[in-house]
Structure P
Amino acid sequence: MRAHVDPGICIGCGLCVSSVPEVFRLNGDGLAEAVADGPDDAVQNAIDACPVSAIRKA
């Protein structure tokens, strides 16, 4: 599944990065970004766990 992180909402907590590091990383501004597709269940868990709902399916 491909994900998108809204940089206007992301607070850079890193939860998505720690849970699915093959899909998410923190950029130079300290905000998360999706850099690859990942397993549907893992990406959905990151979407569900995001404390500010900044991640969505792309």
Structure Q
Amino acid sequence: MKKTQNIEYAENIRGACIKAAQEGFMDASISGLCAEGAMEAAISAMQSLNLKKILDEEQSS
């Protein structure tokens, strides 16, 4: 695997983590959780990401 490919994969995973965190935080905030609870929800959203699916999608494109 080329170095540029590794960087692209890493950037896509980082982007997916950021998106999951933002969505998790927003959903929790809308549901009325405090900032600490919303942050926990954001972290949980990142932990539950299916990294294999993200990599498989990258390899198929």
Structure R
Amino acid sequence: MEKTYLRVQDVKEIIGVSESKAYKIIQALNKELKSKGYIVVAGKVPTKFFKEKYYC
């Protein structure tokens, strides 16, 4: 079963970046979601949205 949300460690492993960069990516994605009217969870990003934005 696929995770609904990705955490910092997940993003870090998927795209091979540092922990601080993973946090910045999650913040940027959540900022975009929030501007579209979605409720966001700090430190997590929806898997579906992440996959739309990053080619994995």
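What follows is calculated from the coordinates using simple rules that are stated; it is not laboratory data. Keep in mind the model is a prediction, meaning the values are calculated, not measured. Cβ atoms are built from the backbone, for glycine too; each structure is taken alone.
Comparing distance in nm of label points 7 Å out along Cα→Cβ at positions 3 and 19 across P, Q, R, which is largest?
Numbers: P: 0.7; Q: 2.8; R: 1.5.
Evaluating distance in nm of label points 7 Å out along Cα→Cβ at positions 3 and 19 on every structure, the highest lands on Q.
Between structures P, Q, R, where is relative contact order in percent (Cα under 8 Å, 6 or more apart) highest? Please list the in-between numbers first.
Working: P: 47; Q: 37; R: 43.
Going through P, Q, R one by one, relative contact order in percent (Cα under 8 Å, 6 or more apart) peaks for structure P.
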Answer label among P, Q, R for the case where helix-only ellipticity at 222 nm (-39500 (n - 2.57) for each DSSP H run of 4 or more, over all residues; to 500), calculated from the coordinates, equals -28000: Q
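Of the structures labelled P, Q, R, which one yields 3.2 when distance in nm of label points 7 Å out along Cα→Cβ at positions 11 and 35 is computed from its coordinates?
On the way: P: 2.4; Q: 3.2; R: 1.6.
Corresponding structure: Q.
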